[in-house]
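Listed next: structures, encoded as structure tokens.
Quick note: the coordinates plus some simple rules give every number you see, no bench work behind them. Note that this is a predicted model, so its numbers are computed, not measured.
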Structure I
Amino acid sequence: MSPASGLNLLLTGGTGFLGSRVVWALWQRGAGLWLLHRRDRPPAMRAHIATLAGLFGGSLRPETPLPSWVPGNLWLPRAGVMPEWIERHRGRFDAIIHMAADTRIRPVRSEDQTQTNLDGTVHMAELAEALGVKRFHHVSTCSVAGTAQGTFTEQDLDVGQSFRTHQEWTKCEAERALRRISEVRGLTVTIHRPAILIGDSVTGGASAFPHFYQFLSAWRFLAETGIGGQRVTLPFSGEATLHLIPVDHVASGIACALCDDEAEGLTHHWTPREPVTLGELNLALAKLLRAEPVDLDPSASWPASRRSGPAQPLWEWMRSHRAYLTGGIRFSRENADRLCARAGLEVPKIDGALLQRLHRHWAWATGKI
């Protein structure tokens, strides 16, 4: 029997990119799940679970009760959960897993991102207290490191860094708020900081297509359209890095942490062993898409013209993400490695075969094939 069997868990973000994979991992392990949902009419749960089975592989478990939806709203005190529901379920949950977040680099309104990422985290901690829950697993992000250089450890939070986006600042402030709440209210807070998430390492499956897939889409558009025989030059070094990590590794790590007393109250960096370089990614995508690689020259200038063209989506992605492609930071993962060793988890390798699986699923899901 799985160690997670018998656990009762309340989750936010259960339909998101990471949340869907965590739900599937925990449901497969036999945990009882309740998913906070803002919509008045959430999707039928049986259909939702069947969709996850198709994305991530594995079989449906008719003996395991389906997860339940819980109406709520992170922007409201106690996450907008009705007092009657709290009263009926007080003392029932072993832990809360808070994964809901606004991860946009450029939100339309920064105050909305603050309400979701910072205020929403505080409201979930209020709900934990109201329900009598003592264990709180919070999904943050490695980008709380902001502009820090060198090695950023799992113990680090404030190292004098500045922040490149409002999202980074709100996620750092959410961690800071949880530290204060932990000290005052006795809530045991376990932090999970994923790097840049990509699809399932085995199936390539993904429930959505966030930042990395925009890069993949732009590269494919350039490969398909061509540029009249001209070479495309990007003003970056081939040694610039991206910290990519498959979503199933993070989901398995969170699931195992719930059943591991030694992991409680620690911060875990869910990062690759080695980040992939832009040069490696460039060559791998060129081979995958049967196209010429782009030229990488850090001394080159950005194109003066903003007119549309085959390379424009790639230029725009690189421009908006250039702060993340300068390198200069490494993430230690001692806590995550010790947890993985105890649980027998391996860190997936980012290679051409994995990129092919990711591309195949993305192309199928978006109607490219």
Structure II
Amino acid sequence: MRDHAVIAGVGFTEATSPRRQELSKNELCRLAVDRALEHAGCDRRDIDVVIIGDIAGFEASSVAARTIAPALGLPPYTTVLPICTGGTTGGHLPNQAAALIRAGFAQRVLCVAPNTFDGPVDLQAVINTNSPMVMEQPLGMGAVHMGAFFPAAYQERYGVTDADFELLATKNRENADHNPFAHVTSALSAEHAARMVSTPLRLGMVCPVSSGAIALVVGAESVVGGQAGHPVARITAAQSISDGYLGGKRRDFSTFEVVEVMARRAYREAQVVDPRSEFDVVELFNPYAPMEFMLMEAFGLCPYGGAPELLRKGVTRYGGDLPVNLSGGIQCTNPGVAGQISPVAHIATQLMGQATARQVEGARRGLAHSTGGTFFQFHTATVLERVDL
């Protein structure tokens, strides 16, 4: 009988701007690993496999694993597995760890998600190289320009206002006030928040370039559950999906169609029938605040065009029936690969009853999502449930 995979330990480092980064990438990863192992109640000698994420383009493929692994204090001959799946690398780390555990290849897997943006000199120029060379790269599009396609189409289709977007961004910054590992909080001035960047995106709706690292200890439930000394988060579903990366190929920018397909697969695997009522807490990858609305709808948490109304009614706020992005989300903290794994990390700590952000009382089931790519064509979803041992 195969064992369940559970998250038993989570290690965060504080986020900041790469320009103010006081620790190196290796030191940040070492600190995150130390905290995750301590939280899980296990030792480096217990780890069977270490999975380290990186993103080719920002840093040459597998270089991160080659340079970070020796700095983690691992015993000799520890198996190190580098993973690069572009903008969903971090989201794939715990899902891949769960696959190794369920297959019986490992009992304890250490996932290491480093910061990504401390390397490129011109970040927007690097992101532009993701675009097709002949058709779109000559336009010089950066990440914000690509991100603006979606809320603009969403507004046109559903009549959502700028005020709805601004209310959503404010909600997330207020949540970040309660997250000691967040980068941008409500301390952002109104003047800066209102600055138009790429219509309809204003600066307060756009994620920062952050530095930081996150590590997770994922293990077989029968092995690590009792060691941790606290509830653990069982991974009950892990799915991923991809769409074409050509912007001109996208049929509709007002919705994430492939997310709806992925959600159905994840819900079937986790036996979720009514996501709106069955999830206690949700973390969705929202580098641009309006994406939160669109992802809520694609995941079936509300009807299409209905997400803004839930926010206005307080449903998605702290204390509401379906709190979303209580950590502040990627809108407030985006350290690359570490940002991609952060939805899983925050949901896990919520289910353990140890959230560093706003804790949801009695949370039993949560949904985590990550996305990436030129026009957000890659997605992962992870469904987690609390296990008391």
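Structural remarks
- Rg and Dmax of the Cα atoms in Å derived as 20.9, 68 - corresponding label from I, II: I
- Source structure (of I, II) for relative contact order in percent (Cα under 8 Å, 6 or more apart), computed value 18: I
- A value of 2, 8, 12, 16, 18, 16, 12, 7, 4, 2, 1, 1, 0 for P(r) over Cα pairs in 5 Å bins from 0, in percent, for residues 145-256 alone, calculated from one of I, II, originates in structure I.
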